[in-house]
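What follows draws every value from the coordinates through simple rules; no lab data is involved. What you see is a predicted model, and the numbers here were worked out from it, not measured in a lab. Cβ atoms are built from the backbone, for glycine too; each structure is taken alone.
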Structure P
Amino acid sequence: MYCYCCSGKRFSNCCQPLLDGKVKAESGIELMRSRYSAYCHKAIDYLYATNYPDLRKANPKTQIAEFATAVHFIGLTITNITSSSDIDNYIAAHKSQVSFVASYINGNKLETLAEQSRFILTDQWYYSDGDIAATLPKTIGRNDKCPCGSGNKFKHCTLHMISGNSEHGPRHTLA
């Protein structure tokens, strides 16, 4: 299976080793992709552990789990990666920003989450915070083709394909 993060790599060679705790993310972009895969895979402990410690209080596991289980993620597009190399070498090596758009189905609506996420490296890479751009959900009609890419009408598509799960590879990649 292709990785949920739409990297074009196999899940076993991309995000799975991070989610399984075998390796740590080596960059902000790698952490962002693995966190997206964690939402698809419902790896709540990984999501919680990769939140910056100060953020964990405001974003408890129960809140993460509610969102991850309520939606079906179907696509990821990375729109920008910044390592802040124009600031100072130390800061550039320890901070990263990644802009992305994640698509998901929530009930009968297609929603997108556009975010500029910030990551910080201390003992490992952590998600520190992000700026979310408001987007309007689009209602999916019962007879519309499901936006998950399954080819089924929405009313017949109960197990939506998640990103990376296509036989043809990822549906979205780096823009």
Structure Q
Amino acid sequence: MSKPVKEMLVREYLEKLDGVEEAAIISLRGVSGTNNTKIRSDLREKDIRVTIVRNKLFGNAFGERAIGSLSEVMTGSNAIVYGAESIVEVAREIVDLVKQFPEIELKGAILDGELYAGEDGVNRLAKFPTRDEAIAEDVALILGPGRTLVGAIKGPGAGLGGIIKAIEEKLESGQEISKV
């Protein structure tokens, strides 16, 4: 491959992946053309992109950036998968696709500059909560003690309200209220 072509590919990678800090690396070797098209269209519907990359040129383009550490897991034929709301959603989709297409090889992913190498790394990343799920968990943790406190304060008042209601019903029906 000539030097101008390599430079053109590096520029294309930089344009396509501008602003991408989190991504996964997979290999689609062994996946038929029809299945490859189906995989890409299914992912595209979920706003996830797949780009075939050349290992050395990818390393040249992103060597100093956090995403450049994916070069460590890049051997053979590789595709970079990115997009959606977070890399966790991307990892979940890829792990689901592997169940349907076992030819897909999970090579690694990067989240917040940390490399999750191999199939185990991607599977572990897929189990992380998404940003929205993490926020919901945090809100639940913050509100939990408040709910407990409100329940503790409200409990005796509710019991007292029940006693007053029982006294009222007895008085309305003409019954006597006995001393305790």
One of P, Q was used to compute volume of the Cα convex hull per residue in Å³, for residues 17-120 alone, and the answer was 90. Which one was it?
-> Q
Work out which structure the value 0.75 belongs to, where FRET efficiency 1/(1 + (r/R0)^6) of positions 113 and 145 (r between Cβ atoms, R0 = 41 Å, to 0.05) was derived from one of P, Q.
-> Q
Label whose coordinates, when helix-only ellipticity at 222 nm (-39500 (n - 2.57) for each DSSP H run of 4 or more, over all residues; to 500) is calculated, return -6500 (choices P, Q) | P
If distance in nm of label points 7 Å out along Cα→Cβ at positions 1 and 153 is computed and equals 6.6, the structure in P, Q | Q
Answer label among P, Q for the case where mean count of other Cβ atoms within 10 Å over residues 9-16, calculated from the coordinates, equals 17.4 | P
For distance in nm of label points 7 Å out along Cα→Cβ at positions 105 and 137, find whichever of P, Q sits highest and give me its label.
-> Q
Which of P, Q yields 1.9 for distance in nm of label points 7 Å out along Cα→Cβ at positions 41 and 65, as computed?
-> P
